[in-house]
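Colleague: As structure tokens, here come the structures.
Each reported figure results from applying straightforward, stated rules to the coordinates on display, with no laboratory input. Predicted model only: the values in this text are computed from it and were never measured. Cβ atoms are built from the backbone, for glycine too; each structure is taken alone.
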Structure P
Amino acid sequence: MSFQEIDPAPYIDHTILDPTATSDRIDRVCEEAERYGFASVCLYPCYVRRAVERLYKKKPQVCTVIGFPSGASTSATKLYEAQEAVDNGATELDVVINLSYVKAGETDALHREIAQICEATGKPVKAILEMNLLTLDEQNLAAEICIDAGVAFLKTSTGWSGGATVEQIKLLKSISRGQVGIKASGGIRTLEQAIALIEAGATRLGTSRSLDIMTELKHPKTD
């Protein structure tokens, strides 16, 4: 399939996870998301209310991150953070799982934490698995637990410990069997990468290089 046959825009969570971002920059990201038809803007919780105001009655969703980037907050803290984000207008939540629960085989604790957030907020939750820090068996275990807990998406990574790979997307597609969406995140900088991940099964792409990808789509590189 050629690049021109896939429009990556509807797959993209236009991401700005820069703690130094100013309000003007948040406004610009929201405007870009609307202009290009991106699926969402993904930003820190402190920016949610502003993004909601800027995207009122517009198509892009407002996504925020919970327990980011380590996932090591207490369950109560994550739950409060998620509920506050929803109260402020967030419509999607990217939640970093507690990796220590996976490593220690504390499956009940992981399931309970994710299920509580899903049930309490009623919003689509994307479980960030941070796959590059897990063994293959741990990746399978974490994915299965999160699906059972009610997540809407499995997400490969925060981007802080390496980016998404085609192999990871294929694995999550095999595990999920179409039950949930799959978000690739981290290191997605080119149109070629974006298309490869979509073709492998990704239904969302988290990237801060969205405009570069769309520019490349409009003006393809030549050899």
Structure Q
Amino acid sequence: MSMPDIAAQSLQRQILTGSYKQGEMLPGQRDLAESLGISRASLREALSTLEALGFVRSIPGKGTLVTLGRCIDTAKETGVSSSGDIRATFELRFALEPTAAALAARASNTNTTPRLWGIQARFEAALNSQDLVTASHADLQFHQLVADLSGNAAFSQVMHDLENRIIHSLRLPFADHAQIHEPAAEHRVIAAAISSGDANGAKHAMQAHLLKTASRAAIEFIPP
């Protein structure tokens, strides 16, 4: 993980353990950066991650409020990114990932699918401990591996080159902490279809997952 992600994980842990309580303001950025031993630039990136994940919310002129999973409309209400940017990312993913999943199913073999289930296990373990920073990285790795397993180098390159945009689209649905386990259930359907060589099932499972992910992120996305 990067330094901002490590800092985000540390703050996430402090919020979950009650060191910073819901409804409280975090310390000022200068003091918070010093306590974490990072630069203010790294802190801002960490706070942006936590805002996307629903742990905090930036209030202009006041500071950072601990929300703990109550930023349901994160994509619309925060400055992390515009809803148009996120919608564009979903349009790209919808055009690419279902086909990648179908190709991965066609190419499925006993050597590759255990990697997919291994990432899925790490994803679920992170969700069970409410470590959404780690979960979002495992989520990204799952989708990148599906592209890698497709055998299409162009698909794989897009998923890796645009990982910052993609991981942000993955983090936003976690803003409602009541729904954090839903993506894992959808991943299991995708992984099962790929493992069994069901190309059509993998394609439709990925399409359904992306549509549900957009809905959880409060993004109005209508597939073509």
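Colleague: P, Q: which one has helix-only ellipticity at 222 nm (-39500 (n - 2.57) for each DSSP H run of 4 or more, over all residues; to 500), as calculated, at -13500? Could the numbers behind the result be given before it?
Modeller: Working: P: -13500; Q: -21000.
Comparing all candidates, it corresponds to P.
Colleague: Additional query: Given structures P, Q, which gives the highest value for mean count of other Cβ atoms within 10 Å over residues 158-165? Write out the running numbers ahead of the final one.
Modeller: Details: P: 20.1; Q: 15.1.
Between P, Q, the highest calculated value is found for P.
Colleague: Same structure, new question: Taking relative contact order in percent (Cα under 8 Å, 6 or more apart) from the coordinates of each of P, Q, which one would give 17? Please report the intermediate quantities before stating the final value.
Modeller: Details: P: 17; Q: 26.
Structure of origin is P.
Colleague: To continue, here is another question. As an exercise: log10 I(q)/I(0) by the Debye sum over Cα atoms at q = 0.13 Å⁻¹, for residues 46-165 alone, calculated from one structure in P, Q, equals -0.63. Which structure is it?
Modeller: Details: P: -0.47; Q: -0.63.
Checking each candidate, the match is Q.
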